[in-house]
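**Q** The following blocks contain the structures, represented as structure tokens.
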Structure I
Amino acid sequence: MSDCLFCKIIAGDIPAEKLYEDDHVLAFKDISPQAPHHFIVIPKKHIIAPSTLEEEDDAVIGKLFRAGSQVAEDLGIEGQFRIVINNGKKAGQVVFHMHLHFLGGRKMGWPPG
């Protein structure tokens, strides 16, 4: 999608500090980190939000979690991170390309919002 920030990152039109990439997903550091380790994992296919997923997207969703877990391990926060997925404007979604926030490196509070 031509006006999507994350699609532009995937295309290389906007720079990002990449942490992982394969044919299906991309992980990169968040530009406004909310924890010592804060990165985003996105599908390369433009999917607007979790509520717009289709059955054909099932495999890529698993890849998002596996890639994020691998990056967390590489960063030394394996098993000690929070994953946040916002769905819709009222839930805090700003970029309408599905993405997972992985946050770690500090104690997380509850409730989060």
Structure II
Amino acid sequence: MAISYSWSVTKLECYPEYKGQSNVVITAYWERRAVDGQYTANLTSQVNVRLTPTQRFIPFDQLKEADVIGWIETTMTLPVIGAIDASLAQQIAQQQAPKVSPPLPWSV
């Protein structure tokens, strides 16, 4: 079975007011989740959201999770996302074939 990866936004931190706007997001907390059948792994972190003059401002009450995930992906490079996914895949592989500690052969 192939591993599926997904993002979720777990928390947003905002300036109460910034340049005439209310609840302007400055930090997005996220979770990256990997699922392969019954095995799951996740990683959580946060990114700072940068306000740029070319970016269309979205009022807080009109934000969708997809908007914030877009910001998260924009702040990371593809190699960083690839490294996160590789780490999650390794966690799943360790669950699928866990290490064992048999008794020492000379102590049996």
Structure III
Amino acid sequence: MKKTHCCERMQEQIDFKCPHHDMFSCPDNLIYYDERFDEYGLIIHDGGTSYLKIGFCPWCGKKLPVSKRDRWFSELDRLGYDSPFEQQIPEQFKTSEWRKNIESSPNGEK
């Protein structure tokens, strides 16, 4: 199931696909959403793939979810992966699937 974002404008930004550039090169692409971490950011158009994490929607002002980045690293560390960007990690950790499994467990976060 596709995630629904806080407002129509945020949804448009997340869904935006430029026919001429990749997401970090396009000057019209402003927001990056990382589903692994449930994290939002403003794209820094400096030729790389950097973004600045944000906690509130720039359009509607709604508080965005707390990033799950630290939990992602903790879960992988618990499984024995100490360098997840250099190691072959389980497929579920490449998407939001890992969060669904944890959140549905009795001791998982809500």
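**Q** Match the computed value -0.72, -0.92, -1.36 of log10 I(q)/I(0) by the Debye sum over Cα atoms at q = 0.16, 0.18, 0.22 Å⁻¹ to one of the structures I, II, III, and report its label. Before the final figure, lay out the partial values.
**A** On the way: I: -0.72, -0.92, -1.36; II: -0.79, -0.91, -1.15; III: -0.84, -1.02, -1.28.
Structure of origin is I.
**Q** Same structure again: If distance in nm of label points 7 Å out along Cα→Cβ at positions 5 and 29 comes out at 1.2 when worked out from the coordinates, which of I, II, III was used?
**A** Details: I: 1.7; II: 2.3; III: 1.2.
Clearly, the read-out refers to III.
**Q** Sticking with this structure for a sec: Comparing distance in nm of label points 7 Å out along Cα→Cβ at positions 45 and 61 across I, II, III, which is largest?
**A** Working: I: 1.2; II: 3.4; III: 2.7.
Ranking I, II, III on distance in nm of label points 7 Å out along Cα→Cβ at positions 45 and 61, first place is II.
**Q** Looking just at Cα Rg over 2.2 N^0.38 Å, for residues 53-92 alone, which of the labels I, II, III belongs to the structure with the highest value?
**A** Numbers: I: 1.42; II: 1.56; III: 1.60.
If we compare Cα Rg over 2.2 N^0.38 Å, for residues 53-92 alone over I, II, III, the biggest value is for III.
**Q** Please compute relative contact order in percent (Cα under 8 Å, 6 or more apart) for structures I, II, III and give me the label with the greatest value. Don't skip to the answer; put the middle values down first.
**A** Numbers: I: 30; II: 24; III: 20.
Largest one: structure I.
Bear in mind that the values in this text are calculations on the coordinates, not laboratory data. Just so it is clear, the model here is predicted, and its values are computed rather than measured. Cβ atoms are built from the backbone, for glycine too; each structure is taken alone.
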